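Every number here is computed from the coordinates shown, using simple stated rules; none is lab data. Here the structure is a predicted model, which is why all the values come from computation and not from measurement. Cβ atoms are built from the backbone, for glycine too; each structure is taken alone.
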Structure 1
Amino acid sequence: MTTVIAVPAALAYQRTVSPITETVLFVFGLVALGYAAGWTGYLKTQTGDGLSEFAVGVAMPLLLFRAMISADFHGAAPWKLWAAYFTAVIVAWTAGSLTTTRLFGRDSAAGVVGGVATAFSNLVLLGIPFTLGVFGQEGVDVLSLLVSVHLPTMMMASIIMFELFGRPDREPRPPLALAVEFARKIAVNPLIVGILAGLAWRVTGVAMPTLALRFVDALAGIAGPLALFAMGLSLRRFGISGNVRLAFVLSGLKLFLMPAVALAMGWLLGLPPLSAKVAVAAAGLPSGINSYLIAVQFGTGQALASNQMTIATAFAVFTTAFWLSIAQMVFG
């Protein structure tokens with residue numbers, strides 16, 4: 001007689017779906033839900049703007065504030081982490097810019113947009129909830145080290161590159177004017193304010209009042225799901241409207257070249273395992289809305305940036321799981 005042992009469905013699910021795959025499906029599933037809400041007309045796509053503003057202006061800064069006051073940065077190796085990640089940024093930016101200008105014959109201004117789109121990972125709306133799901137709070141602590149310098153560095157690089165290559169018919173602005181513009185944008189950026197406020201509170205050594213901590217926890221706790229859902233709604237609004245071939249090529253560079261360089265640099269520099277895996281995961285994330293906003297600000301390449309962001313996000317469902325598995329095998 002053959003004995004049949006019934007396996008609970010939940011147990012069978014756990015055996016067939018790895019934690020990494022489940023996290024990837026959950027994170028991008030929330031993005032897909034937002035996209036579906038806009039596609040079906042259940043929510044207006046403009047709703048995504050309001051949700052994104054709340055996520056970036058309130059929830060995410062509080063999440064970063066909470067991370068800064070409680071983070072354990074021992075062993076994070078920030079200089080090596082920054083070196084590994086920004087080497088990947090430089091390689092991806094150069095490849096994206098040259099591909100746009102040399103292979104597709106676009107002008108230098110479009111080349112800057114192509115470089116930005118290829119190198120500007122979505123570290124906030126997608127990266128923070130993604131890292132929290134895969135690596136937990138310790139991973140967010142490491143990612144915060146990247147976020148704290150990523151946005152200022154990328155913004156400054158974008159301003160300088162557009163001054164050098166994106167304005168051929170205009171006189172270049174003096175360095176002081178560029179510095180003032182950069183400082184103004186950084187000073188009012190809520191993400192930077194959240195990080196600096198958290199670090200300042202940490203230095204005081206004063207414990208957060210219980211009621212204040214409850215407010216912070218309540219709003220920070222919804223940051224991830226809200227940001228992902230809002231991102232899906234925004235993607236539905238942008239859609240795909242042209243420059244498809246170039247957008248596909250730039251998406252390939254973003255999703256394969258950039259994380260490959262980050263992985264190689266993490267191994268060469270001897271990064272701690274968690275820092276190395278976070279660097280690879282961050283480099284492998286698709287482009288965010290910042291690349292589109294930069295294109296809008298400088299008045300060129302808007303369609304290219306929006307198309308590349310949409311395409312890269314769609315394919316990142318598969319590529320992020322791939323790079324996480326590779327990083328796990330290399331760094332343990």
Structure 2
Amino acid sequence: MPIDVVVAWVNGEDPAHREKMRPYLFDTPKLSEAAKHPTRFNSVGEINYCIRSVFTFAPFVRNIFIVTDNQIPDIEDDIKKYFPERWQDIRIIDHRTIFEGYEQFLPTFNSISIASMLWRIPGLAEQFVYFNDDVILIRPVKPQDWFIQGNPVLRGQWAMSPRLRKAWDALRTFYHRKMLSDIRYQPGPSFQIYQWQSARMLGFRNRYFRHGHTPIPFNVEKIRAFFQSYPDKLEKNIACRFREKEQFTMGSLANHLEIKAGNKNFKPLNTIYFQPFNRKDGYLNRKIRECDDPSVQWICVQSLDRCPSQVQQELFDWLESLMIPK
């Protein structure tokens with residue numbers, strides 16, 4: 001079966017995008033500071049390396065769908081230079097396409113809401129792999145790294161439910177709203193709680209399968225069947241224009257649907273996280289050396305937009321050295 005890749009991307013520095021967002025920043029009562037931080041929307045060219053890494057290390061991928069909000073990433077020159085024959089395999093998909101029939105929830109600035117609708121991309125393969133634009137392959141990948149006999153590979157580990165984190169968030173909220181009179185205070189989004197809420201929705205009570213920022217394989221049939229049975233859950237999840245603490249993530253939902261169906265394709269994360277913002281000298285070189293481990297297949301580079309241009313260039317130079325056609 002064919003395998004497609006889907007990449008969610010936004011250029012937060014686009015004046016039109018900023019203007020579109022502006023009215024909602026003050027009209028959303030549950031908006032936390034973290035949910036609207038510019039680093040969630042800014043881009044410094046990571047998507048170029050994300051796309052090139054797929055063509056370099058996963059050439060079996062059929063199409064790459066880039067999901068955007070009336071924007072087009074500046075990737076054409078690079079792709080036509082290194083992979084001219086693959087340019088026709090890139091598709092730009094607008095939010096209006098995947099939100100057809102749900103236009104009342106647009107515009108949205110929430111990657112969780114957007115990810116909830118990716119399975120509705122026209123022409124998408126029944127097997128697809130979801131990338132954030134800051135996830136980059138650094139070694140060859142085989143189809144079996146993502147799907148085994150048509151079933152997604154599940155990467156992560158079991159974790160206990162984050163009840164203590166939820167209790168702490170509730171305590172902080174009470175303190176800010178009652179003691180400091182900050183009635184708009186919201187605790188920051190929690191990647192773990194979002195995943196836990198996906199698991200709990202499917203009947204997992206005391207633990208959940210926690211994944212990381214990696215390429216996440218999806219089976220469209222299972223996602224479609226779930227939302228056909230529970231359309232209210234889909235509508236509630238996509239109604240949030242910014243991240244809200246009540247949401248669930250699609251990666252976790254897909255994983256737990258697979259586990260309930262008997263999928264036992266468990267594998268380690270095989271990823272290295274790069275968080276170079278506000279780090280001491282030598283951090284980037286140390287993380288690059290960690291990638292010498294042959295088991296590491298991909299990396300996730302977070303908040304690169306907040307780093308000095310020198311750090312950005314050092315990272316890009318290293319990625320260039322990996323992707324030079326042999």
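Laid out as a table, the results:
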| quantity | calculated |
| --- | --- |
| Which of 1, 2 leads on relative contact order in percent (Cα under 8 Å, 6 or more apart), largest value | 1 |
| Among 1, 2, which structure scores highest (criterion: distance in nm of label points 7 Å out along Cα→Cβ at positions 81 and 225) | 2 |
| If mean count of other Cβ atoms within 10 Å over residues 89-96 is computed and equals 21.9, the structure in 1, 2 | 1 |
| Value -24500, calculated as helix-only ellipticity at 222 nm (-39500 (n - 2.57) for each DSSP H run of 4 or more, over all residues; to 500), assigned to which of 1, 2 | 1 |
| Comparison of 1, 2 - label where distance in nm of label points 7 Å out along Cα→Cβ at positions 153 and 193 is highest | 2 |
| Among 1, 2, which structure scores highest (criterion: Cα Rg over 2.2 N^0.38 Å, for residues 105-208 alone) | 2 |
